[in-house]
1. A value of 13.9, 34 was derived for Rg and Dmax of the Cα atoms in Å, for residues 55-94 alone; which structure in 1, 2 was it taken from?
2. Identify the structure, out of 1, 2, from whose coordinates P(r) over Cα pairs in 10 Å bins from 0, in percent, for residues 63-134 alone was calculated to give 16, 39, 32, 13, 0.
3. Here Cα Rg over 2.2 N^0.38 Å was calculated and came to 1.01; which of the structures 1, 2 was it taken from?
4. For which of the structures 1, 2 does the calculation of distance in nm of label points 7 Å out along Cα→Cβ at positions 31 and 71 return 2.7?
5. Given 20 as the derived value for relative contact order in percent (Cα under 8 Å, 6 or more apart), which of the supplied structures 1, 2 does it correspond to?
Structure 1
Amino acid sequence: MKILVTGFEPVFAKYDINPSWEAVKRLPDSIGGLDVVKAELPCRYGSIGSALQSVLEVHRPDYLLSVGHAGRVNGLEVEWLGVNRDDCSLADNDGVVRQGAAICPDGADGYFSNLPVPDMVQAIRAAGIPAYASYTAGQYLCNHALYLGRYLGQTRYPDLKSGFIHVPLCRRQSLGGPAGTHVMEIETMAAGLTAAIGVLK
């Protein structure tokens, strides 16, 4: 069996590094009997869909786990729900801002992850890493990736199980930021993702 794990390129308007991809790159090539395929997604509304579809078509994984980062989180945040809406004032890497726009006009209003969210949270915590479940992946490209993965599972890959995990900022991103910003070492993020993937059967 196979899992595709994706991270994002940096959001160049804010950072020169994206810990989601840095953590994904550090994952082993096999976890709990699953072959691990890694891919970097663009932070671009116009190409994220084609990039994700392309790698799904090539590898035909059993699982898809998308990973992104968020400054508001203080642990690994395992997401329950992706909603059919882009609504963020932050531009993507092409300078595009999407507000009040459907991700897939023919899709449902929202899709729940069909990964075992509680088990993944418990496994991350058992590894000594803060983790919790969340019902909002925001309304930027992280939510877009979560929703799109589930939409493609519904419409093209009926056996695909998919979901999303947010990781915090890494130390390099926090330099010069406000005091009290939550940070996590990239190696710790990778260990948490490894633990979460380890519960998949």
Structure 2
Amino acid sequence: MGTKMQRSVLVATSNAGKLRDLAGAAVPYGITIASIPNFSSLPQVIEDGNTFEENARKKTEAYSLAVPGALVLADDSGLEIDALGGAPGVHSARYAADDPHAAECNTEDEANNARVLRELASVAAEKRTARFVCVLAVARDGQTLRTFRGTAEGILLDAPRGQNGFGYDPLFYFPQIGKTFAELSAEEKALYSHRGAAFRTFLEWCRANYP
């Protein structure tokens, strides 16, 4: 695509892994992905919604007010484990806290993974089915324009594998290609992940609405 097609989307995150995943997938569409300037200095939005969509909308609407006129993308994503009744779900990033429902800060990835492994210790391998869910919301000037949902189905291992991912990626085995998400390259992850699926739908929407 020519330079005149280049568009910019700001993402409400300081997570380098998330930005890397999104930026790689956006290249073929001529879209530049960047974090909101001075994002870490903005008041933190408390993710207290009951669904991924509620949290994504709440974040993007609040953060888009800091950058008038810009398209701002926010996501909420997490892991749903069938044997745990869908947990950790919307509490995925805070699962190691004493009370994930009340925790205002994320807990360390290693601690979250350790709790999942403890809770699945007596669960047979074939019953360790799980899915990653991602809901992206795009807003401008405090109003959500659209939401996009993506999922990826997998199985949780009993020990982490791979160095490339973040969150629960080292435990999440993707049978389709025989790797965990932490063993995927950025290109593979964009192709197979829940965030990649939701983001591709967003990119198509963006290309159709902002040519």
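Any read-out appearing in this document is the output of simple, stated calculations on the displayed coordinates, not a laboratory observation. None of these values were measured; they are calculated from a predicted model. Cβ atoms are built from the backbone, for glycine too; each structure is taken alone.
1. 1
2. On the way: 1: 16, 39, 32, 13, 0; 2: 18, 42, 24, 11, 4, 0.
Traced to structure 1.
3. Values: 1: 0.94; 2: 1.01.
The read-out comes from structure 2.
4. 1
5. Details: 1: 29; 2: 20.
The correct label is 2.
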